[in-house]
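Asker: The structures considered in this document are given below.
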Structure I
Amino acid sequence: MASSPSARGDGRSESPLVRRGVSLDWLVRWTSELELWNVPTHVVVKKLVVPATSKDKKPYCTLLSDVDTGRADIFLSHGWGNRFGLIVATARKFASKRKTKGSIFLWIDIFAVTQHPGEDQIFDLSQLEMVIEDTTTTLMVLDRNGLPLSRCWCLFELFVTIKCGAFGKLQIRVGELTDSYGGFSPISDPDLLRSLSSEIDLTRAEATLPQDKKMILSRIKELDKGHRSGIDEFVRKVKRCTRHGWS
């Protein structure tokens, strides 16, 4: 996806995109019914999301019922190269630890952002910072190899989350699927977590489109001006959240 991250001013109303969350119940059901646990996320987008929305070019969430969509509680940060089921299983495990009443709604880019290039996609991506600020938690889903920590968009999402300044807003969890039916095992190995956190490097992070990396790094530099948490502090906080894991 290609667009420049957008700034916002103070005193604005809530971003309309924050209401494009999908319920965790629907997500688990959809993943199971279509047997998507072991399918890479980018394949889910290409084979399911894009074809289903090709007629009107709207986000996939607009195809769902009112019961299955709502104001997002959790912003999901993840790598499209990971298996889709890892996102679902991690979110389910994370949600099981939260004391909440009613449905939990997740903001997931493949459902909330139109996957068809054009003005609508540019607008959707321009709302990313506001959506992160409007949700209670940013949950980064990591695989054993820590793929999202090497992706520009994911690191940008973490940077915006930390900039918000709310204690505990950033949560990073590492895990792996144990079978083809959503079986999940959290990873709390301190040596692995320490290894993953030591490899964070904004300058070496990758993006599918070269212009995305240039824009993202430029926006992070802009956000960093006058902010008490500089790049070094950002990396330190991400490392701490990674090592904290499921403990």
Structure II
Amino acid sequence: MLLPAHTKFGVKMNDPATDQDLQDLEAALGCKIDGFLRRLYKAHDGFPQVQPVLYPPMRMMPITEAIECQGFVSDLGWSKIGLRLFWTDDNSNYAALYVDGPMQGRIAFIDHDEATMVPVYRDVPSFVMSMEYGVENHTPWYELNKHYPLLAPISEEDMASDWAAVEELRPYFDVESDDAWRVQYAYCMMALTPPDKTETIVQFTYDDDFYIQEYACKVIGQRRYKPAEGRLQEVAALSIPNAPMAAKLSLKKTNSDQS
């Protein structure tokens, strides 16, 4: 599963990365490059920027380019939570891998219009499969199906792993004094919360930050979680930005025939 669809449709790849290339990458990024990502780089050192044919939704960056992006990651402080950029759509949007920390192994999209750290894929193989689907079906990265926020039950093992990540993130959220980081931690916790733990997301509707309240209402609505209808009605009546509209939209979903 090393991007056969890309090859099939004529997407050009660079030559394989050498062991020295990978050592240089690890030194520059301050992390280990192992598992499926290492196999990808050993198969090809990313994609060149100019493609004469069909293009993947997210292009895996050559090692030199990934190293150049590290300064950008460090400046924004994302390194402290384990994010590193390895893919781009060449329009200032990226896909990042959590190389360590509570969300290790998961993939996040960094959208320049609304940058969040929320994981969207459970691991690199599932992300690559999604990129292959994008190539075959001419689908941009932002329209592809994603794992997170979790909307339906998955395997017991995966749900246990996701809940463990939520529990590991909780201390970060509890002690964080920076509002922007509190929002990011809250988003990640809610996205990773298994469906059978949805009642814990309702707690975020009581947070003082209306962005956190808004996201909680959205996830509750996506899951059509009827036990939260009373709280959604309370939020819908508040005179604050964002959250009331999200609560009203979620109430429509929880009251729909699909609930």
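Computed from the coordinates by the stated procedures, all read-outs in this text should not be read as laboratory data. Treat the numbers as computed from the prediction; the structure is a model and nothing was measured. Cβ atoms are built from the backbone, for glycine too; each structure is taken alone.
Asker: Going by percent of Cα pairs over 31 Å apart, which of structures I, II comes out largest?
Answerer: Values: I: 17; II: 30.
Ranking I, II on percent of Cα pairs over 31 Å apart, first place is II.
Asker: By the measure distance in nm of label points 7 Å out along Cα→Cβ at positions 180 and 204, tell me the structure among I, II with the highest figure. Walk me through the numbers on the way to the answer.
Answerer: Values: I: 3.6; II: 1.9.
Checked I, II; max of distance in nm of label points 7 Å out along Cα→Cβ at positions 180 and 204 sits with I.
Asker: Comparing relative contact order in percent (Cα under 8 Å, 6 or more apart) across I, II, which is largest? Each step should come with its number before you reach the end.
Answerer: Values: I: 24; II: 12.
Evaluating relative contact order in percent (Cα under 8 Å, 6 or more apart) on every structure, the highest lands on I.
Asker: Separate question: With helix-only ellipticity at 222 nm (-39500 (n - 2.57) for each DSSP H run of 4 or more, over all residues; to 500) derived from the coordinates and found to be -14500, which of I, II does the value describe?
Answerer: On the way: I: -11000; II: -14500.
The structure behind it is II.
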